[in-house]
Structure I
């Protein structure tokens with residue numbers, strides 16, 4: 001199975017788990033209608049939401065008391081997006097990071113005014129670049145861990161022979177988010 005098909009399948013599976021519009025309808029299961037970049041946007045937002053919950057973070061409180069922490073969540077989501085999409089270059093797909101920033105921010109922070117969204121996007125992208133360009137050993141290790149985790153998540157969610165389920169892998173996203181939050185809090 002091509003990597004892009006795996007991303008689309010994982011998108012559909014995660015969407016099916018969380019989909020509930022109250023009328024009993026089901027999300028679209030025709031994978032041919034899924035766009036791989038849309039799947040990557042969704043999955044980056046999905047694992048970030050899950051990580052926030054697992055890490056027991058309180059974005060509503062942080063919005064009031066530590067607004068900059070929202071940009072850490074944005075940077076984390078962009079980082080996962082980058083690693084979800086990195087293998088796509090072998091299939092000739094070049095993800096649009098600018099578009100991803102906006103879609104992810106609107107997903108993670110739905111309902112915030114545009115001015116605040118722009119501040120989160122800009123600050124999150126600066127943090128994303130800082131993490132991506134840092135040569136310090138702890139940042140290199142952090143990037144490697146996020147890379148391995150995204151691959152593990154895709155395999156766990158799309159391969160019946162995987163030794164782990166995606167539910168086994170999701171808590172680790174929370175641990176890595178906690179590490180990132182601590183780095184930016186100090």
Structure II
């Protein structure tokens with residue numbers, strides 16, 4: 001058995017609260033939240049962009065969970081794990097600079113590759129701060145659809161009803177991961193459809 005490697009960081013996050021100490025439990029980045037965390041979107045590899053809303057002073061960007069390869073869904077709590085030396089370029093995109101980032105990204109994690117836009121949906125985006133974690137792919141999928149609709153309407157100028165039909169006819173919605181109590185789904189919107 002053999003397959004190609006496609007390295008990526010499963011965990012990329014910023015703090016969703018201000019905390020007095022860096023080891024404060026409210027800074028937990030393992031469950032995916034609005035600040036990122038263990039998102040596990042395998043498309044977010046070399047050359048991709050990952051947008052996160054920044055709400056805490058200093059952002060406290062954190063990265064980890066290096067994978068050499070992982071299928072969409074991460075069904076068994078592991079991937080082909082390995083040590084990676086990663087380089088990130090961090091850029092602050094101000095909301096007032098229209099087009100600096102997808103509009104959805106100012107309130108929800110959002111990915112982008114050279115080929116696709118990747119709206120993300122989480123079953124419990126507030127994590128433990130939201131009153132408990134929920135493992136429900138239906139909720140995660142609905143949130144991915146709404147985020148995709150908002151992106152298509154607000155950023156690409158599509159009529160919302162046309163965007164809804166387009167998502168059903170031409171866009172893949174993939175399970176990001178099911179191993180955290182907060183599960184994730186992401187849309188893969190090909191940029192070539194809008195060339």
(message) Given 23 as the derived value for relative contact order in percent (Cα under 8 Å, 6 or more apart), which of the supplied structures I, II does it correspond to?
(response) II
(message) Comparing I, II, where is distance in nm of label points 7 Å out along Cα→Cβ at positions 121 and 169 highest?
(response) I
(request) Kindly point out which one of I, II the value 18.5 was derived from, the read-out being mean count of other Cβ atoms within 10 Å over residues 9-16. (result) I
(message) Once distance in nm of label points 7 Å out along Cα→Cβ at positions 145 and 177 is calculated for all of I, II, which comes out largest?
(response) II
(request) Using the calculated result 1.9 for distance in nm of label points 7 Å out along Cα→Cβ at positions 1 and 33, pick out the matching structure from I, II. (result) I
(message) I have -24000 for helix-only ellipticity at 222 nm (-39500 (n - 2.57) for each DSSP H run of 4 or more, over all residues; to 500), calculated from one of the structures I, II. Which structure is it?
(response) I
(message) Going by distance in nm of label points 7 Å out along Cα→Cβ at positions 81 and 105, which of structures I, II comes out largest?
(response) II
(request) Can you spot which of I, II the value 2.0 was calculated from, given it is distance in nm of label points 7 Å out along Cα→Cβ at positions 113 and 137? (result) II
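Any read-out appearing in this document is the output of simple, stated calculations on the displayed coordinates, not a laboratory observation. Just so we're clear, the structure is a prediction, and the values are computed from it rather than from any experiment. Cβ atoms are built from the backbone, for glycine too; each structure is taken alone.
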